[in-house]
Structure P
Amino acid sequence: MKKHLLILALGALSLAACQSTENGADSPSDSTALKAINDTTLSKHIAALASDDFEGRKPFTNGETKTINYLKTEFEKLGLQPGNGKSYFQEVPMVDIKSTPAANMAIKGTSGSLSLKYLDDFVAATRHVKDQVKVENSEMVFAGYGIVAPEYKWNDYEGLNVKGKTVVVMVNDPGFTDSTLFKGKTMTYYGRWTYKFEEAARQGATGVIIIHDTPAASYPWAVVRSGWSKSKLYLAAADNNSSRALMEGWMTQDMAKAMFKLAGKSEDLMKQAMKPGFKPVDLGLKLSLTINNTIKKSVSNNVVAVLPGTKRADEYIIYSGHWDHLGKGEAINGDSIYNGAVDNATGTAALLALADAFKKAKKQPERSIMFIALTGEEQGLLGSEYYGAHPLVPVNKTVANINIDAMQASGKTKDIIAVGYGQSELEDYLTAAAKKQGRVVVKDTNPSAGFYFRSDHFNFAKVGIPALYTETGDDNIEHGKAWGVAQKEDYTKNRYHAPADNFEPAKWNFSGMVEDLRLLFDVGYRLSNETTFPGWKAGSEFKAIREKSMK
């Protein structure tokens, strides 16, 4: 998920507070809470969390210990209760696996063979907690997008038995090339690479390989190569992940074309697979690959605090944000600490500011408010995935999730972006709150990239909980839209996931960040004093899950 930082001088917050009260406060008690969300509070926490002393906040390091204890202490100071019985911590068991495939992956056919070079032509790993795994002469099948989506009348595995076989599938979903299919350009979860691996495992495949395509994936091969060259953290499982495919990986578009040629098939099969009614194709090829692993098991922590509701304390609104970043790594310009000031010291500080605001509200919320600082987001949304599988409060009593990840420091905007627009009724709450501020809600500009599935709110959605994820808008009030877009691009190019993502208080303008947080407070505060539950909108892939859980 991309995170954005915009740079300006500090805004005058007294005016911001007055404007928020005039445009956005439901009542005088509301405005009292809103004033607790300010640049002083945010700056204090960001300065601490993004300092070198916290060592980049990577799980399993001294940086984690400092971070989670800092958050626990701050929640205690605010008078919030522990969220996990008597503890502020939810342990998240993980396993770190450094998979090292053989230098070459062999694909053999009756007319010849291919030797794919690791990193240049393919990447591969395994989730199986074993020192070594081998895929030997596994028959290869091209299964289109690798999607089973009954609501869209689409099943790439229909009539296909892939047990012991390796499936080759395409990235994204059919709507990417045909706007009449699925949700058109707005990617569904069926288009995410994580889903492809999950579905292949459900089908019993031994291996699964995704064909990379830059436009459809929304990132170049270099991103795949870099991400898969490192060790990966996974959630620990009782079966040591034996339920997953033995091998998961990607191949380049050029190698996919060479594979089809070796199989005596036209590469036009990929175009045919984009249309309804496509049937999987046995390629008549066999794949072999050995993967050696280095394994480490450990435990990280989500940090959880609760403000109990005054009337319906068994119903919860959850605010979330991930505390982790990348720790220490390759030095760039002499700096080797990846402090993650924007990504996501801002969102973590936001949780503390929101907790302070709810605590100070003259009229306390009728429903309980839970604040979760999540671990392992940078490793694949692991903390939220664990919470989804081990919720601390019942899913059918969880009203909504509001997730905060990488806030701008650029000044106010006329708009706010609802990532994955069209998913849930929470967007209606957001629209009402934005209107009070004289702002509008807009869609994310690149819905085919599937950003709705790339931050922690997704794992709440995955178990049916309506989830809202916003990004501060592009249309900067002082400098205009083009400037706002350019600043985001500059952050992504020069600071995102780099040591340069540092806290620079003299350059940061908190006024837009403050306004966005006050807006998100408004959404949660309204929800906390209602008796109804917001739902998913028609066409959402999460609607049926929610309806089932609420029975």
Structure Q
Amino acid sequence: MRKTLTGLLGATLLATPAFAAPPKLVIAISVDQFSSDLFDEYRPAFTGGLARLSSGAAFRNGYQGHAASETCPGHSTILTGDRPARTGIIANNWVDQSQTRSDKGVYCAEDERVAGSSTSHYTVSPLHLRVPTLGERLKQVSPASRSVAVAGKDRAAVMMSGQRPDQRWYWDGKRYTTDLVGVRAPAVVAATNAAVAKLLAAPADPLEAPPLCVAKSKSVAIEGGGMPVGAGAFARAAGDARSFRASPQFDGATLALAAGLIQEMKLGKGEATDLIAIGASATDYVGHSYGTEGQEMCLNLLSLDRDLGDFFAVLDRQGLDYAVVLTADHGGNDVPERQQAAGIHDAARVDPALFPAQVGKAVAAELGLKGPVLIGDSPFGDIYLDRALAPADRKRALTAAVALYQAHPQVEAAFTHDQLRRAKLSTGSPDAWSMIERARSSFDDQRSGDLVVLLRRRVTPIADTKSYVATHGSPWDYDRRVPILFWRAGMPAVASEAAIETIAIAPTLAAWIGVPIERGAIDGSCLMSVPGVTCPAR
């Protein structure tokens, strides 16, 4: 896809920005499921864009502090400066039993008020994001500034741009599209969609693996019906859009569109500072489809490094004065079968008996109740009591459900709604938070479940592997710890071991570009250790 990136775009002479002035373009990149474990593992092999970013202010111990380490909550923290407890984005999906539609689920980036919207066929919207993004704050103080988002997932684009960006584009499974009404589509959108359609119309040959990736190539059998993983090289049949999404070409296309939008809209060329948020989503789909430690992830990350290098080179040739921050919405865990072979004996797939339907049946049988009793699609996270139960029965059912979950050897903790509501938000270092502090950070009194279940370390909450083989979403550091990298031309290198949160990104960028944020208005604080940033007095 790098041909699309370079072929669509022209070139001008390289110019060196004046480091003392605020950057004219801020680029915020989220690499979905890019854990600090992966960053640490592959950092010596990076030679392109990720190597460049690593040479700036590099924080390898960044944290998405909350327990709900999923895409939507994670992206909601990056450019708001707020934890999910304040953004209201507690998960990718939650349950609202007051809805009149038969589907009681709510997708984080939908407007369920629109007729026909559902969690599977939804109307994309920032409705549920309760706080402003940096782009919104920027445009309030600088109306001439532009706020743009482009991503492989709608929820990434929505949560990083919020309300009323100038442009917002994301992949819908067939093409890059937008939810914005009355906004003229730049010509590069149609050009990128045409290039991707041509790419998908032809089969893809397997990628040539360098020695580093060959050393990781070993087929691993998967329990639960899934195909073996570990030795793939992204060969793809013509028309296979799902495999395209879980391949390095996907991020190449997203970066091509982002670079094209920057050029066509002349972002960073005006008097005011502009902002573009980019969601690189392929790493997440690769992690889900193949795990994090095989040849597939190796090929993907090395390709992302090259594509980011090409992306920055395009901007350099335009003479843009830009600053970059790169982080992730969450990390990920490898397939338990490969972990077990490597001697990680606590790695396991979840017991199907932990799914809410099964626990609900057990509670119903124990207490003589009717109905589903418990509502939810996952064996972890937010689980809801059936509102059709009488209040006394709901209380009995909650007590019984908590006892069943806590007695299971794969469960770390089960917290009730009342326990989390009474718990205080942590103000300490995110690497030292207790389990209830992690769960409290993604708790919302209106949207969270009647109980929140946290699984033990290395328990993968996927039993049926025919669709995905690995995932994230746990309160453990392999899902919470992510890199946070700041870079600008001329920035001296800073390598920090400090444990910081992603909520520090927005106030740091705001200070960099002169966007005031009232003290106490957000959860995060400006990072004084980023060169060139003058943080407001505390």
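So if we calculate Cα Rg over 2.2 N^0.38 Å, for residues 402-497 alone for every structure here (P, Q), which label has the highest result?
Values: P: 1.09; Q: 1.38.
Going through P, Q one by one, Cα Rg over 2.2 N^0.38 Å, for residues 402-497 alone is largest in Q.
On FRET efficiency 1/(1 + (r/R0)^6) of positions 186 and 434 (r between Cβ atoms, R0 = 30 Å, to 0.05), which of the structures labelled P, Q is highest? All intermediate terms of the calculation are to be shown ahead of the outcome.
Working: P: 0.90; Q: 0.05.
Structure P comes out on top.
Out of P, Q, which structure matches 77, 49, 48 when Cα extents along the principal axes in Å is calculated?
Computing Cα extents along the principal axes in Å on every structure in P, Q gives 77, 49, 48 only for P.
Rank structures P, Q by relative contact order in percent (Cα under 8 Å, 6 or more apart) and report only the one at the top, that is, the highest. Intermediate values should be presented prior to the final figure.
Working: P: 24; Q: 28.
Top value of relative contact order in percent (Cα under 8 Å, 6 or more apart) goes to structure Q.
Every read-out reported here was derived from the displayed coordinates using simple, explicitly stated rules and does not represent laboratory data. As the structure is a prediction and not an experimental result, all values here were calculated from the model. Cβ atoms are built from the backbone, for glycine too; each structure is taken alone.
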